[in-house]
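S.K.: Multiple structures are listed underneath, in structure tokens.
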Structure 1
Amino acid sequence: MRKCLFYGTVLALMAGAVLAAPQPAIVQGPGQWTAEVRFEQPQQIVLPWGGNGPARYWYTILTITNRTGQDVDFYPRCDLMTNTFQIVPAGMNVPPVVFERIKERHQSRYPFLESLVKVENRILQGEDNAKDIAVIWRDFGLRAESFKIFITGLSNETAVVNHPVAVDAAGVPVKVYLRKTLELDYVFRGDPALRDSVEVVYKGKDWVMR
């Protein structure tokens, strides 16, 4: 009974935090910018070797174009979150050879493909300076039936909210800094455990503060 009450309280706090979270501005204010982004359908790639046999990874390719009228700083973060609440940061436990194989696979369409972990932290203006970026994640739990991709760094819009639980030494709620983030939603069609045959279905996108 106590365990049920505990988890109920935690979920209530999480729900309250979500409801209280600010939304990105419909019309951006002075000095705010958002880069244009195009994204490929997530794909799998399997290397024939790994610690315990073949190693599987997921990736997408982003094309980012700066039409903001100014050169902008670019400090990206790309997380994959499953419906089982497993969070996989892009690039974590991904050996460099995975990017090399992806680059070979897409050489004809993306001859200047860059890896997210090595991309420069500056995007110059104009279509001629657009960046094609491979974002790679290690494989995740076989029970996941859907997942979301969160891409941060495409905008300089931020917001500050109070943490729903944490306080500092004076009892003041800890500040949480949020960034405008692109959220991409996907579901699996077929048995998620059968990775080789499962189909990834795009469900939509949204801009959120995260």
Structure 2
Amino acid sequence: MAIPTLLREAEHQALKEVSLSGSILDLGGGGNADYRGFIGGEHTFTTVDLNQKADIQHDLEKPLPLPDNSYDNALLINVLEHIYGYQELLKETVRVVRPGGKIVIVVPFLFPIHPSPSDFWRFSKETLERECAKLSLTVETLRPLGTGVYAAQFVMMDRLTPSPIRFLAYYLIRPLVHLADRIFTATARLLGKKYDPTDYALGYVLVANKA
């Protein structure tokens, strides 16, 4: 059984609050991507990627082979960090989404390098806001993922841990990590310390609207 990371767990919780209707272009997603089951609404998916399970096999570093305004919504789930020319991909994504459609982006922040086959970027809240502004997208939600500094430390150590210990840590230590973050946050505020748990975001979920 696959052991989810704290980031993946937080992503899925955040995607449960997203609802999309109509056609969805899933850029970089596989045919059996687990995150799809967490998105609400009545919709259909078309996947674009180089893997053979994709509906459209295509290199996302190149312009999308799709007409303007051809899909109701688009997903970029854990994709942008792997695309060197990510700004061009964002422009292309906006181009193929119909006016009034939504673009859902999930990116890591405090997370280890994970080549697929390459890992180029990390995106802060300010970066995502500026990219949306450049493309005339309206930010509907921009949610940091994770509970604070202890969750970030747990994720960084998780990659180094053998699978049997990871399994035990997920079910035994993970709840204590979240509790430790809540206690640390409350203590910092009580003492007047300038600590914000969102400064240690594991990643972000962004939902933006095309005008």
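S.K.: Quick check for you: by Kirkwood radius over Cα pairs in Å, for residues 67-146 alone, which of 1, 2 is greatest? Intermediate values should be presented prior to the final figure.
M.R.: Working: 1: 14.5; 2: 13.3.
Sorting by Kirkwood radius over Cα pairs in Å, for residues 67-146 alone in descending order puts 1 first.
S.K.: Assuming -10000 is helix-only ellipticity at 222 nm (-39500 (n - 2.57) for each DSSP H run of 4 or more, over all residues; to 500) as calculated from a single structure, say which of 1, 2 it is. Kindly include the intermediate steps, with their values, before the conclusion.
M.R.: Working: 1: -4500; 2: -10000.
Source structure: 2.
S.K.: Still on this structure: Going by volume of the Cα convex hull per residue in Å³, for residues 107-170 alone, which of structures 1, 2 comes out largest? Don't skip to the answer; put the middle values down first.
M.R.: Values: 1: 231; 2: 116.
Structure 1 comes out on top.
The numbers here are math on the coordinates, done by the rules we state, and not lab data. Note that this is a predicted model, so its numbers are computed, not measured.
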